[in-house]
Every structure is written in structure tokens, then in C-alpha cells.
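See the structures that follow.
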Structure I
Amino acid sequence: MASTFSELDDLVALITTAVADVKAEYTKLNLPFPKLADVNPHPIDSTIIPQKLQRATQTISGACAQLSALVVPPSQIMYMRAGDFITTASLRVALESNIADILKDHPDGLHVSEVASRSGIEQGKIGRVLRLLATKHCFREVKKDVWANNRLSVGLLQDNPLRYIIAFNADDSGKAGGYLYETLEDKVSGPSYAVEHTPFARFHGKPVWDFFLDNPDRSQRFSKGMPGFAQVFDTNTMIHGYPWQDIPAGSTLCDVGGGFGHISMNIARLNPGLRVVLQDLPSNVEPAKALWQAQASDIIQAGKIEFVPIDFFKDIPVAGCDYYYMKHVIHNWPDNASKTILANVKKAMQPNSRLILQEYVIQHTSRDQDNAQNDLETAPEPLLPNFGEGRFLRYRLDLSMMIVFGSHERTLDNFKELGNAVGLELVEVRNCGELSAIEYRLAEP
């Protein structure tokens with residue numbers, strides 16, 4: 001008879017092996033392992049994470065969560081999950097009252113009475129909020145009622161862009177999420193993917209883009225959070241996750257909807273023989289030029305960057321480029337709008353061109369044969385094949401896109417269907433850290 005503890009033992013074994021991998025990778029990088037009490041930036045925070053290290057951390061996260069689901073009474077787990085909003089609400093209190101900044105110059109801690117005085121929140125209540133967050137390892141109680149920052153809470157400092165994307169999630173988006181059920185069961189908004197029919201629009205009385213127009217402070221906060229978004233979703237891993245350095249000199253990369261071109265600038269650094277065409281809305285062209293002049297003037301002087309305005313719903317990108325690249329563009333739009341964007345890119349492509357999307361690929365949670373996805377990495381058993389909690393970010397983002405934009409992250413089948421609908425064939429999916437590189441070519445006639 002098989003041991004009744006087999007799943008427990010297998011999960012512990014996965015954790016043990018993954019911890020050994022983490023130690024080996026930090027040793028290889030010649031980096032000390034961070035401590036939760038640290039408040040200064042750690043070198044790993046600005047390092048492109050090796051795939052083996054990332055896989056180990058995903059395994060640890062997924063296995064620990066599954067282990068907890070096995071051993072903790074189900075009633076407690078479900079009750080705590082239904083109360084996740086309390087953690088979100090507590091984070092918003094810490095954000096709006098600038099607790100991290102109040103503690104910034106007090107590494108040995110500050111008594112709760114002083115925190116209360118500076119934040120304007122009653123002493124007993126702010127202490128309870130901090131205690132809940134510290135129980136989640138955000139902030140640190142150095143001794144009774146004396147509070148200090150730690151490795152997590154410094155993400156809430158006003159000079160950290162992560163703060164602003166957390167604020168959007170805890171405030172504008174988080175409040176709207178409470179209307180998800182009402183939106184889904186409604187006979188009009190339920191089947192609709194229009195941005196006018198989202199929980200965000202239901203709660204705020206207008207779609208997100210109109211909300212930003214009417215609330216410029218909220219729009220500015222969201223924009224300030226974009227570098228923080230890049231931190232969370234590790235978008236820079238694309239630079240080394242795709243073989244840009246192997247592209248022949250003289251090839252052209254068209255960065256469609258590339259904003260100011262942070263990623264394509266780094267790709268150009270990696271392959272100096274590459275020529276870049278950066279395309280985004282007209283309002284972004286001059287700021288992009290200023291950024292490149294400040295950070296990559298040598299590329300401008302060499303004539304290897306061109307700035308071209310585009311509305312990718314109406315315009316065709318610069319024709320005949322070897323590579324077209326779109327980072328986190330398609331996930332902002334429902335299928336019909338995404339097909340319009342991809343169809344316009346397809347019109348610009350030549351027979352040897354490639355289109356590369358940098359996006360999440362959603363995996364199923366079952367291992368049955370119908371759901372086998374040989375092109376995607378699956379977790380070892382007994383983990384869920386999608387790594388469970390280890391890759392939860394993409395599933396949370398998927399629902400966030402539903403709540404705010406009426407759009408979604410996509411499965412491998414979804415990406416194939418999108419391509420087929422506009423005459424593009426999916427060639428390959430590469431694992432590039434958190435995100436994947438989804439590569440298309442023109443379909444055979």
C-alpha cells in the first residue's frame with residue numbers, strides 16, 4: 001500500500017531540491033542571500049534572474065502553498081482567502097498615510113505613538129494595521145509596539161515606483177473588483193468584452209480611460225507605477241531570453257507600441273549591428289527621443305534608431321522590417337481589437353519577417369491528455385502543472401485585465417487562434433522568465 005504521506009513527502013522533497021538550487025545560483029552569481037530585515041536594495045533586485053533560479057523560486061512558492069493547503073484545515077484556508085481584501089485594505093492605509101516614509105529614517109524603529117502622531121491615525125488602530133501587515137512580513141515589529149521597515153515595506157516608499165502600481169491595485173482597481181460578480185451576472189455586461197462593461201466602469205461610472213482623463217492625479221499615479229509594473233513582471237528578462245545577439249548585423253527591429261523604447265534600447269546594446277524603429281503614439285515620440293539622447297546618444301549618432309508615430313489600430317507599421325516586437329500590448333485588448341492590431345502588423349511583414357509578442361501564456365491546471373501543452377514548461381508532480389501559487393501572478397493579472405480593461409491574458413491555443421485569424425502562424429514559444437516570447441511568421445498561402 002502506498003504511503004498516505006506520499007504527497008506530503010514529495011512536496012518536501014521538491015522544496016529541499018529547489019532550496020539547494022537557490023543556494024547554488026546565488027553562489028554562482030557571487031551574491032549574498034537577502035534578509036527580510038534588509039532595507040537597502042539588494043543586487044538581486046537589479047539582476048536579470050537566471051531561469052534556473054526563477055524556476056526554483058516558483059517551485060518553492062507553489063510547493064509551500066500546496067503543502068499549506070494539505071495540512072491547514074480547509075475551513076480556515078477558505079475563510080482566510082475570502083478575507084484577502086483585509087490585507088489589501090491594510091496596505092492602502094499604509095500607503096495613504098505614508099507609513100514607510102515615516103519609518104524611513106528610523107532603522108531601529110519608531111514607537112507606535114509617534115507613528116500615530118505623524119500619520120494622523122489613532123494609535124491603537126494603526127498598531128493593529130501594522131501588526132497584520134507584519135504578520136504577512138511587510139514591516140517589522142523590532143520590539144513591542146516599535147515598528148521599522150523591512151525588505152517588503154520599502155516598496156511602499158514614495159520614491160519607489162512599485163508603490164504607485166500597488167496603490168492602483170489597492171484603490172481604483174481593488175474597489176472595482178468588488179463588483180466582479182454583479183458585472184458577470186448582468187445580461188448586458190456579462191457576455192461583453194467592451195471596456196464600458198467592466199467592473200471598473202460599473203464602480204467608477206466610466207471606463208478606465210475616461211476615468212484617467214477626468215482624474216489626472218490618478219492617471220499620473222498609474223503612469224508613475226509603470227516602472228514598478230516592470231519590476232513585478234520582470235520584463236527585462238526578454239533581453240536575454242530571446243537570441244537577439246544572433247540576429248545578423250543590418251537587420252531591423254520594429255518596436256510597435258514600445259513607449260519610450262526601454263527594452264529595444266537594451267536589445268540594441270546587446271546587438272550593436274541591429275537597426276531599431278520605435279513606433280508609438282505621436283505624444284510619445286519627443287519624450288522617447290529625449291530619453292535616447294540622454295541614455296543612448298551613440299545609437300542616435302550612428303543612425304541606428306528611427307522614431308515613427310503610429311496608431312496601431314489605424315496605421316500599418318514601417319514595412320519590410322525583419323522583426324516586429326510588441327511588449328505587453330495584446331493583453332490590453334480583447335480579441336477583436338487584438339486582431340486589428342495583428343492584421344496591421346501582418347500587412348507590414350515580408351516573407352522572412354518575424355513577429356514576437358512578449359506576453360504571459362496561461363496554462364491549465366489539469367494534467368489530462370486533452371490539456372497537454374508540449375510547447376510549455378510544466379511543473380513536476382505533485383505540483384499543479386502550472387506551478388500553482390508559484391506562477392499566480394499571471395492568473396491574478398488575467399482577472400485584473402478583466403476587471404479594468406475587459407481584456408485578458410491568453411492560453412497557447414488563444415495565441416494560435418489569434419494568429420490564424422489574421423494569417424499568422426505560431427512558430428515557437430520561448431520561456432523568458434515571467435513572460436514568454438511568442439513568435440509568428442506569415443502563414444503559408
Structure II
Amino acid sequence: MKIGIGKSLGAYRELLKIRGAPGFVIAGLIGRFPISMRALAAMLLVLAATGSYATAGAIGSVVTLSNAFAVPALGRLSDRRGQRWLIFTALIVHAGGLIALVLLTRLGAPLWTLFAAAAVFGASGLPLGSLVRARWTALVGGTPRQSTAYALEAFIDDIIYLTGPVIVTLLAGYLAPTASMLVILGMVLVGWTALALQRSTQPELAPVPAGPRRGAISEPGLRALLLVCLALGAWLGASNVALVAFADEQGNRSLGGILIGLTILGGMIAGLVYGGITWNIPLVRRLLGTAVLLGVGTLPLIFAASFWWMVPFAVIAGLAITPTLIGIYSVLSNVVPKSSVTEGFAWIASSIAVGSSAGVAVSGWLVERFDSRSALIFMAAAGLLSPLVVAVNERLLGRTPHAEVVATGAPDRVPVKETAVSPSGE
């Protein structure tokens with residue numbers, strides 16, 4: 001295992017020297033910014049028109065949940081029909097849903113029409129991160145560069161989730177709620193179109209085995225991995241509620257946003273370092289190790305006596321979150337067929353979103369019924385559940401199936417080699 005800041009940064013420089021990589025990374029960055037913006041933007045749009053937090057919150061939930069349930073199907077369509085076809089098709093529907101929601105809200109249309117438009121808007125939101133990761137898998141799958149690529153994408157996700165909500169609130173506050181929706185539309189048009197036009201890095205349609213087509217969810221390894229993601233999502237959702245509630249009990253609710261940001265910052269830094277390391281530890285053992293660190297690192301939050309004690313504890317708690325996500329995406333490449341890799345990535349995103357929604361609901365109830373400490377205990381329990389699931393399913397997740405020959409004679413899997421070579425693949 002080789003560690004060094006210079007070596008870590010060098011791994012990312014080498015990665016971005018791959019022909020076509022900078023183009024789809026930038027397009028993916030622009031195009032998936034709306035992932036962290038659309039539910040909040042829709043909520044603020046409806047809130048300004050109706051004055052009802054209940055209605056606005058329900059609209060935001062519809063956008064989020066419709067997307068969570070739709071993205072596995074969108075991922076499967078990408079594997080079956082290709083990214084270019086899916087992007088242009090979804091672009092028309094997504095833009096239509098967004099414009100309809102804005103117009104119906106401004107015209108004071110019946111409430112059910114707003115929910116219908118919100119469902120279309122959410123369900124047509126592409127899992128662009130999954131599409132970009134599928135391109136990386138096609139380019140560097142089976143090499144040590146794969147972990148570096150996933151670390152880069154995790155870093156981009158962190159930037160998006162840190163800044164996206166801020167952009168929405170600033171636009172809605174200083175201009176109008178409609179402005180944030182129009183910015184989302186612009187990002188979608190530019191980012192999605194730019195990605196679709198980059199055909200040279202688009203994954204080829206993989207041949208599928210003869211017989212009935214099975215989805216990625218039929219793979220036992222993926223189902224085990226989704227249990228880890230549900231626990232991880234619950235941790236993320238609980239952290240948003242528990243840390244804000246803790247800050248509120250300390251006398252300043254707005255400081256909760258700082259604590260949440262510190263957990264993300266800790267994960268960003270650790271993820272960048274993790275992705276630049278040359279590992280000779282088996283992949284699933286690394287996933288188990290980072291999951292253990294996530295659970296154990298959350299425990300100090302329970303005992304924080306003041307905001308200033310919580311500051312370093314929040315950073316420590318977040319250190320393992322991004323490395324754990326990188327490990328999950330890397331293991332995924334071992335347990336699903338190449339013909340279903342985008343769908344597999346989409347299932348990961350969907351299960352984390354569902355787990356996060358559950359984490360928000362449970363921790364919110366705990367805060368209302370008891371206090372922030374009870375929500376922090378739930379958060380720690382979710383963190384400790386992740387390594388337990390990995391440990392129970394270690395043999396299943398650690399299997400690297402041999403390349404299966406399908407009707408065309410092409411390999412059906414993307415093996416990940418655990419050889420100790422440099423991050424640049426040399």
C-alpha cells in the first residue's frame with residue numbers, strides 16, 4: 001500500500017489524461033447538479049405560491065421518491081438502449097415536467113395537477129452519476145484506476161450536495177423561486193446534451209445471456225450490497241436531522257448546517273486520499289474496514305457535551321463515509337454482469353435515497369419524542385449495521401465471478417483485479 005499526497009494527486013492527473021475523460025466529467029458535473037437542487041427548488045416554488053409548508057413538503061417528497069423508484073428502470077434502459085437514446089428521451093420528459101410544474105403553480109392550478117407534474121419531473125431525473133460511472137467502468141474497469149475514478153466521482157457528488165441547496169436558496173431568496181427552476185433547466189439542457197454527444201466514451205451495449213433477460217437485482221451480491229446501502233442511507237438521513245436538532249438544543253439551529261458540512265468535508269478529504277492509494281488489501285476487506293470506521297467513528301457524537309465538542313466529532317464521523325461509498329461502487333462491478341452495470345449503479349443510488357428517507361423519518365420522530373441524543377444513537381446504530389451486513393455477506397460480496405461466455409463469446413462480467421500496481425495502472 002503506497003500513500004502520499006503527491007502520489008494521490010498524481011493518480012487523478014493520470015486519470016484525467018485518458019482521452020475523452022475530462023469532457024464527460026465536466027458534462028456530468030453540470031448535468032447532475034440538479035440532483036441536489038430539484039426537490040428543494042420545487043418545494044420553495046410551491047411554498048411561495050400556496051404559503052403551505054405541508055403542501056410544499058409533500059411536493060418535495062413526491063419529487064424525491066418518484067426519482068428513487070424510477071432510477072433503476074432508467075439505468076436498465078441505459079444498459080439496453082444506450083446512454084445517448086436514454087438521455088435525449090428523458091431530457092424531453094424532464095424538461096416538460098419542470099415547465100409544467102412551474103406553469104401550473106403560477107396559474108394556481110388544482111393541487112392534484114401539481115403532484116402529477118412533480119411526479120413526472122422527479123421520475124424522469126436521470127441517474128447521471130450512474131451513467132458517468134458506467135463510462136469509467138468501460139474505460140478503466142478491472143484496473144486500480146477504477147477506485148480512483150470512483151473517488152473522483154464521490155468528490156464531485158460531495159461538491160454538488162454541499163453547494164446545490166445553497167444555490168437554490170440564494171436564487172429563490174434574492175430573485176424568485178422560479179429562477180432556481182430555470183437554472184436547473186439550463187443545467188439539464190447543457191449537461192445532459194453535452195454528455196449524450198460524447199459518443200466515443202459511451203459504453204457499448206453489452207451482449208446479454210441467451211434466455212429471459214434478468215435485471216441486476218436478480219444478482220444475490222447486489223441484493224446484499226443494497227442492504228449495506230439502506231443502512232448507509234439511514235445514517236445520512238439521520239445525520240441531517242440529529243445534528244440540526246443538537247445545534248438547536250445548544251441554542252442556535254443554524255449551526256446544524258455547519259456540522260453537516262463538516263461531516264461532508266471530512267468524507268471529501270478522506271475520499272480523495274483513499275482514491276489515490278495503491279491498495280494490496282482485498283476489496284471487500286477494505287469495504288468492511290471503512291464500514292467499521294464509519295460505525296465506530298459515529299459513537300463519539302452521542303457523548304458530545306457542547307457544540308465545540310461536536311465540531312471535531314462531526315469531522316471524525318464523516319471521514320469514512322466517502323471511502324465506504326467508493327468501496328460499494330467497486331464491489332458492485334464484481335457482482336453484476338457487464339450488461340447491467342448502469343442499472344446496478346442506479347439501484348445503489350435508489351437504495352441510499354430510500355434509506356435516507358427512512359433515516360429522516362425515524363430520527364425526526366425520535367427528536368420529537370425524546371431528544372437529539374436519541375437520534376444520534378439511531379445514527380450510530382445505522383452506522384454499526386453497515387459493517388455487520390458486510391461481515392455476514394463477506395463471502396458473497398468477495399466473489400469475483402469468472403468471465404462468463406455468452407452467445408457472442410464476449411465476457412459478461414467486469415472483473416476487478418486486486419493487484420498492487422500504481423494508481424496510474426502502470
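Of the structures labelled I, II, one was used to calculate helix-only ellipticity at 222 nm (-39500 (n - 2.57) for each DSSP H run of 4 or more, over all residues; to 500), giving -25500. Name it.
II
Of the structures I, II, report the one carrying the highest value of relative contact order in percent (Cα under 8 Å, 6 or more apart). Please report the intermediate quantities before stating the final value.
On the way: I: 15; II: 26.
Structure II gives the largest value of relative contact order in percent (Cα under 8 Å, 6 or more apart) among I, II.
For which of I, II does P(r) over Cα pairs in 10 Å bins from 0, in percent, calculated from the coordinates, equal 5, 22, 32, 27, 12, 2, 0? Intermediate values should be presented prior to the final figure.
On the way: I: 4, 17, 27, 28, 17, 6, 1, 0; II: 5, 22, 32, 27, 12, 2, 0.
Answer for the origin of the read-out: II.
If you don't mind, there's one more thing I want to ask. Who wins on mean count of other Cβ atoms within 10 Å over residues 39-46 among I, II, i.e. which is largest?
Working: I: 12.4; II: 26.0.
If we compare mean count of other Cβ atoms within 10 Å over residues 39-46 over I, II, the biggest value is for II.
For structures I, II, calculate percent of Cα pairs over 17 Å apart, for residues 279-334 alone and state which one comes out highest. Could you put the intermediate results ahead of the total?
Values: I: 49; II: 43.
Result for percent of Cα pairs over 17 Å apart, for residues 279-334 alone over I, II: largest is I.
Quick one: distance in nm of label points 7 Å out along Cα→Cβ at positions 263 and 303 came out at 1.9 when computed from one of I, II, so which one is it?
Values: I: 2.9; II: 1.9.
It must be structure II, since only it matches.
All of the numbers you see were taken from the coordinates with simple rules; none came from a lab. For clarity, every value in this text was computed on a predicted model and none was experimentally measured. Cβ atoms are built from the backbone, for glycine too; each structure is taken alone.
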